[in-house]
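Scrolling down, you'll hit the structures one after another.
What follows is calculated from the coordinates using simple rules that are stated; it is not laboratory data. Just so it is clear, the model here is predicted, and its values are computed rather than measured. Cβ atoms are built from the backbone, for glycine too; each structure is taken alone.
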Structure P
Amino acid sequence: MARGTPFHARTAPLCQAQNWRRWSGYLAASSYELVHEREYHAVRNSAATFDVSPLYKYLIRGSDAERLLNRVVTRDVSKCAVRQVMYTTWCDEAGKVMDDGTLQRLDRDVFRLTTNLPNLRWLSDAAMGLRVTLEDVSSSTAALAERSSSPSATPSWTK
């Protein structure tokens with residue numbers, strides 16, 4: 001049975017359309033209004049907040065954390081400052097895109113990686129021989145993402 005996210009109690013009464021779907025074991029609203037045009041235009045031209053708590057979230061810690069991430073993502077992780085978030089894709093050793101998500105540097109050797117698919121085993125395999133620990137914090141970390149016409153919009157995280 002799907003469960004509500006930590007934000008579900010506050011957002012469910014707003015869901016006039018009752019257009020719910022399952023997402024990684026959670027109940028998520030596909031749309032809130034009966035007709036989607038106003039939501040569509042708000043997302044494209046103004047602002048919107050999305051409950052992205054169902055995303056998988058992994059903490060990557062250790063002296064080789066940056067090295068591991070540079071091995072699997074397409075961005076230069078050394079350019080990610082503490083408290084900065086980057087969007088990136090993940091590739092396997094042959095260059096095939098495995099998934100995409102956000103990468104946030106929480107401290108010098110601590111990162112949070114988000115993804116739509118469960119990839120902890122794949123990350124663990126890529127981390128073989130490196131001084132890192134991987135922790136799945138998906139169920140203990142809720143998340144909101146903002147879409148704004150302002151260039152300063154960033155994700156919000158709640159533990």
Structure Q
Amino acid sequence: MIFDVFLGEYHEFKTFFHGHSFTGNQLGAAAALASLNILQSPASIRARERIEHTLRQLVPGLWSLPAVGDIRQAGRVVGVELVRDWRTRAPFELRERAGQRVCEEMARRGVLTRPIGNVVVLMPPYCTTDSQLATMVEVLGASIRRVLPGG
């Protein structure tokens with residue numbers, strides 16, 4: 001087993017030396033607690049709810065694209081699944097890099113995101129404005145139309 005290389009008596013000096021460099025760091029712990037306080041604040045909660053609501057209003061417009069096979073949303077995270085044929089949900093082959101090509105086109109248009117296979121993921125930060133959300137979704141739609149057959 002791999003772990004056996006690190007297992008031994010203290011005097012053998014066997015250990016996994018690449019542990020947590022910042023474990024117990026007081027400054028890091030204070031920053032983490034401050035971040036949690038911000039995340040739990042009413043203003044932060046309202047910002048996340050606004051983003052979720054705005055995305056729920058914007059992303060259904062992508063259903064009109066023939067290459068969109070599914071749209072999934074959990075909170076402020078959206079996954080848009082790209083397919084060869086929306087009627088049958090026939091997928092693109094992974095070697096065709098459909099998701100990657102769409103994300104590359106989005107980057108050329110100023111929106112950075114990433115695919116997970118044939119699913120383009122939108123996961124905007126909490127400070128995103130409604131206008132920026134609209135731009136993200138608009139650029140995603142334009143990139144799908146530009147890159148994919150029948151887009």
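At a glance:
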| item | result |
| --- | --- |
| Ranking P, Q by distance in nm of label points 7 Å out along Cα→Cβ at positions 9 and 49, the structure that comes out highest | Q |
| Structure with the greatest value (metric relative contact order in percent (Cα under 8 Å, 6 or more apart), set P, Q) | P |
| Highest-scoring label, criterion being FRET efficiency 1/(1 + (r/R0)^6) of positions 1 and 57 (r between Cβ atoms, R0 = 41 Å, to 0.05), among P, Q | P |
| Origin of the value -13000, where helix-only ellipticity at 222 nm (-39500 (n - 2.57) for each DSSP H run of 4 or more, over all residues; to 500) was derived from one of P, Q | Q |
| Parent structure of the calculated result 17.0, 52, given that Rg and Dmax of the Cα atoms in Å is the read-out and P, Q the choices | P |
| Computed 2.6 for distance in nm of label points 7 Å out along Cα→Cβ at positions 41 and 73 - originating structure among P, Q | Q |
